[in-house]
Structure P
Amino acid sequence: MSKKIKIFHIISTILVILLGTLLHFTYKLSGNNNIVALFSSVNESTWEHLKLIFFPMFLTSIIGYFTCLKTASNFWCSRAVGVFVSLSFTVVFFYTYAGILGKNIAIIDIISFFISVILGEFVSYIFMNNNFKCNKKLSILFLYLLIICFIVFTFFPPKIGLFKDPINGDFGINSKTLETKQDK
């Protein structure tokens with residue numbers, strides 16, 4: 001089982017990095033499609049960039065569970081912890097370094113994306129390999145609550161810094177984009 005777990009996490013790391021990078025562009029490439037907005041970054045806010053980690057990790061988790069790791073009793077617990085670590089690292093690292101420098105730097109943001117994915121996958125691997133125990137139902141509930149939050153906050157984000165696009169000051173999907181679509 002340990003070899004399967006290791007291979008899964010290596011493949012998942014690569015796929016999450018590739019899919020997350022792609023999801024940074026899919027909303028605009030789709031012509032600002034609202035369905036694509038549910039799982040793609042719709043602006044440059046920190047919150048929207050968390051989708052680039054969460055949805056690929058969730059997708060690889062589903063694939064991994066049904067293809068090779070259904071027998072790992074702590075699969076969903078380990079994946080939920082990995083997701084939490086990845087998302088938390090992203091937020092804490094971004095606001096720490098941007099606060100110290102007074103600005104964010106694109107290359108540091110990109111490198112921190114890679115680090116957060118690797119860190120989350122590594123933590124998931126360690127927990128899964130060590131038979132970490134937790135409540136499977138709570139882990140799955142946590143992941144589904146994140147999905148709901150990402151969907152709802154894409155269209156109705158709280159008006160706080162985490163959700164604010166630093167480029168144009170918008171929150172969530174640009175209200176002008178929504179008005180234009182409604183006019184058609």
Structure Q
Amino acid sequence: MKTLYLIRHTQPEITPGTCYGQLDIEVTTSFAAEAAAVSDWLPPVELLITSPLLRTRRLAEHLAQVQRCAVHIDPRLLEMHFGDWEGKSWDAIARHEIDAWSVDSMNYTPPNGESAQQMMRRVQEALSDVVLLPQRQIGLVMHGGSIRAVLALLGDVALGDTLGWQIEFGAVIGIRLG
């Protein structure tokens with residue numbers, strides 16, 4: 001039986017109310033304490049796979065050192081790309097764009113970004129590859145959106161139905177497959 005541990009990165013260093021998905025931002029000064037807490041919760045894993053962004057890589061590298069396992073980077077685990085919205089205050093994004101996204105959050109694409117449906121497809125491709133790996137205990141260090149995508153895929157629920165699920169920074173979610 002294979003077990004996946006979905007691990008959300010620690011608190012990012014960003015002003016609250018800022019739109020960020022694939023914006024590569026640093027973690028806060030509380031990283032060491034947050035990473036230690038994640039280490040305490042995470043059972044032994046044989047492999048860690050991480051999004052390439054700094055906030056996930058830092059945690060994955062820390063966990064790999066503690067767990068004495070390899071880290072692989074997979075860009076398919078990235079958060080949704082919000083395009084021109086990245087780094088802007090949510091209040092600074094044109095109201096008509098936010099409204100259009102709210103009406104069809106799965107298919108609306110922010111300017112120069114990607115839709116939630118596109119993110120879902122790439123996360124599904126990554127997940128399909130992960131389940132074929134020989135390792136039985138695998139940690140995936142990701143983002144809130146990509147974790148929701150995995151949960152939606154494995155639970156056979158719509159991604160939109162997961163939006164109300166609170167996934168805290170540093171959360172560890174274990175899932176047994178098969």
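At a glance:
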quantity	calculated
For 5, 22, 31, 26, 12, 3, 1 (P(r) over Cα pairs in 5 Å bins from 0, in percent, for residues 122-161 alone, calculated) the corresponding structure among P, Q	Q
Origin of the derived value -25000 (helix-only ellipticity at 222 nm (-39500 (n - 2.57) for each DSSP H run of 4 or more, over all residues; to 500); candidates P, Q)	P
Structure responsible for 0.8, with distance in nm of label points 7 Å out along Cα→Cβ at positions 2 and 74 calculated and labels P, Q on offer	Q
Top of P, Q by distance in nm of label points 7 Å out along Cα→Cβ at positions 42 and 130, largest first	P
For relative contact order in percent (Cα under 8 Å, 6 or more apart) computed as 29, the structure of P, Q it came from	P
At a computed 17.0, 55 (Rg and Dmax of the Cα atoms in Å), which of P, Q	P
Comparison of P, Q - label where distance in nm of label points 7 Å out along Cα→Cβ at positions 26 and 98 is highest	Q
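A short reminder: the numbers here are calculations on the coordinates, not readings from a lab. These numbers come from a predicted model, not from an experiment. Cβ atoms are built from the backbone, for glycine too; each structure is taken alone.
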